[in-house]
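The next part holds the structures, each set out as structure tokens.
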Structure P
Amino acid sequence: MIDLFVKGGFLMYPIALCSFAGIAILVGKALELRSIMRQLDGSVEDTAARRPVVLKPLLAAIEGGATEEELAIIGTRQVRLVERHLNWLELIATIAPLLGLTGTVTGMIRAFMVIAGSTASVSPALLAGGIWEALITTAAGLLVAIPIHVGHHFLARQTDDIAFILNEIATNLYLRRRHGV
């Protein structure tokens, strides 16, 4: 495995960094969202009584007599907090295959430099280094990007679900307070 990493050239280092960062963000965000979903599970009354951290600013605003516009701003702020770091996953899923493609280009340049620098017929073994670099970095970039992209999609869907639940709870409590129920 280390041999493949070395044959992939210097671009394997940023691809590896993307991999480690992406996995760390993915796992951390998945655990965070799972915790939030558990806190928001249940009836509106039960959830409001538990006062989950993500809901506290909305509950305080409703109790303080906030307007719909004020609640919308507070709700948007809370959703943005829930979505925090998802943009990094999207960036990593975009950059990793581009780094792999860059490795493809640099590997092919190396292979063609061998051809250009040769005065006699070129041995396939001489070309292999550049071709290895090209193929390994391309594969590595894709192997990092694909699971990160899938994970991003899954987590983005969860944040949409959380946003819907927050909106549902806030609207329900706001209307109850407005109508004196």
Structure Q
Amino acid sequence: MADRRPIEFSAQRRIGRAPDRVFIVLADLRSHWPLLGGVLAEAEMLDGERGERARLAVRMPPPLGWLGARRIVDTEVLELRAPELLRGRAVAGASSALIEWRVAEQRGGRATGSHVRFSAVIAPGSVFDSMLLRLARPWLARHGRRVLARLDAEVIALDAPPAAEPAEGTVS
């Protein structure tokens, strides 16, 4: 019998903005989509404008992803305590994952930032899923770090000044 124990992985990063700024991005599932990078194929909200339930078509990691394999994943927010905790669930067939984002204030000198930790506990629903998850474990760890790097960029972009519009008129 194959090992079907849950698989855990996590990633963490310091982000140079206060927790409330980080949480602006995390609080709405729609803002998670850019964080996923090329993994996300399609997404639709299941609860209108509330932003707490979504259905995602996710590209599988290599080598299955190279063959165009996808998984439909239903996600929902289970607990939201701004600006420190977001807990959710993702279900794909018989497999499920509990996902947690923790944001803590981190002071360093005069600058305030955030320590952000993403973690997931994935319960494989089949022997096949268990095998895939164990093979994909290194990819999951790398992907978690990439997601946090994208989160960092998204949070910094919140505070960027709007791009200047080109002046109208002619130059003589």
- Query: Taking helix-only ellipticity at 222 nm (-39500 (n - 2.57) for each DSSP H run of 4 or more, over all residues; to 500) from the coordinates of each of P, Q, which one would give -8000?
  - Reply: Q
- Message: If you rank structures P, Q by volume of the Cα convex hull per residue in Å³, which sits at the top with the largest value?
- Response: Q
- FRET efficiency 1/(1 + (r/R0)^6) of positions 117 and 157 (r between Cβ atoms, R0 = 41 Å, to 0.05) from the coordinates reads 0.20; which among P, Q: P
- Query: If we compute distance in nm of label points 7 Å out along Cα→Cβ at positions 77 and 133 for structures P, Q, which one ends up with the highest value?
  - Reply: P
- Task: Of the structures P, Q, report the one carrying the highest value of relative contact order in percent (Cα under 8 Å, 6 or more apart).
- Result: P
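Just so you know, all these numbers are worked out from the coordinates, no wet-lab data involved. What you see is a predicted model, and the numbers here were worked out from it, not measured in a lab. Cβ atoms are built from the backbone, for glycine too; each structure is taken alone.
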